[in-house]
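Each structure below is given as structure tokens.
Bear in mind these aren't lab numbers, they're just calculated from the coordinates by the rules spelled out. If you're wondering where the values come from, they're calculated on a predicted model, not measured in any experiment. Cβ atoms are built from the backbone, for glycine too; each structure is taken alone.
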Structure P
Amino acid sequence: MTWFEMQQIAQYIEDLEAALDEWIMDPAEMRVEFAKLNRLNQKLRHELDVRPDSTKETLYRRLSRRLLQSQNTLFERLRG
């Protein structure tokens, strides 16, 4: 994964967090975003397993944590 791809993921997370803060997504959109977050997190986990590059490892882990936090928020809203 390139630095550009990681930057795109970080921007996506930032935009999603803003949308979650504003409560502007309906349940169908939340389910789509939940699935997308799952795919992105799997991609990041794969990168950690395949390329344990110390220069990117911290960023991979940080992005993964933010993805999981957003995913948990979506799960709670869909459940509630």
Structure Q
Amino acid sequence: MSRGLRHDQIPVQSRILCLAESYDSMISERTYKHSMSEEEASIELMKHAGIQFDLEITKIFIERVLNRKLPALVIPRS
């Protein structure tokens, strides 16, 4: 049952775990899907930063944990 928590109401530990678990799932080979490269996974995380993942935690994760530069994203034109 959802408590209806949003944004900063979600404990920071939960936001970190959500990001880490998603990243691990993306880069891991599964019987039902191929793994992504670290770069592909980083791009995917940034696409959803601020929506599914905490924006600041995502930036810190990519830059400091993965030791990667933030990916340059192509923003679709309207």
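Assign the value -12500, calculated as helix-only ellipticity at 222 nm (-39500 (n - 2.57) for each DSSP H run of 4 or more, over all residues; to 500), to the correct structure from P, Q.
Values: P: -31000; Q: -12500.
That value comes from structure Q.
FRET efficiency 1/(1 + (r/R0)^6) of positions 32 and 56 (r between Cβ atoms, R0 = 30 Å, to 0.05) computed as 0.40: which structure among P, Q?
Values: P: 0.60; Q: 0.40.
This value belongs to structure Q.
Using the calculated result 17, 47, 28, 8 for P(r) over Cα pairs in 10 Å bins from 0, in percent, pick out the matching structure from P, Q. The partial results should precede the final answer.
On the way: P: 18, 51, 23, 7; Q: 17, 47, 28, 8.
Comparing all candidates, it corresponds to Q.
Who wins on relative contact order in percent (Cα under 8 Å, 6 or more apart) among P, Q, i.e. which is largest?
That would be structure P.
To which of P, Q does the computed value 0.20 (FRET efficiency 1/(1 + (r/R0)^6) of positions 24 and 48 (r between Cβ atoms, R0 = 25 Å, to 0.05)) belong?
P
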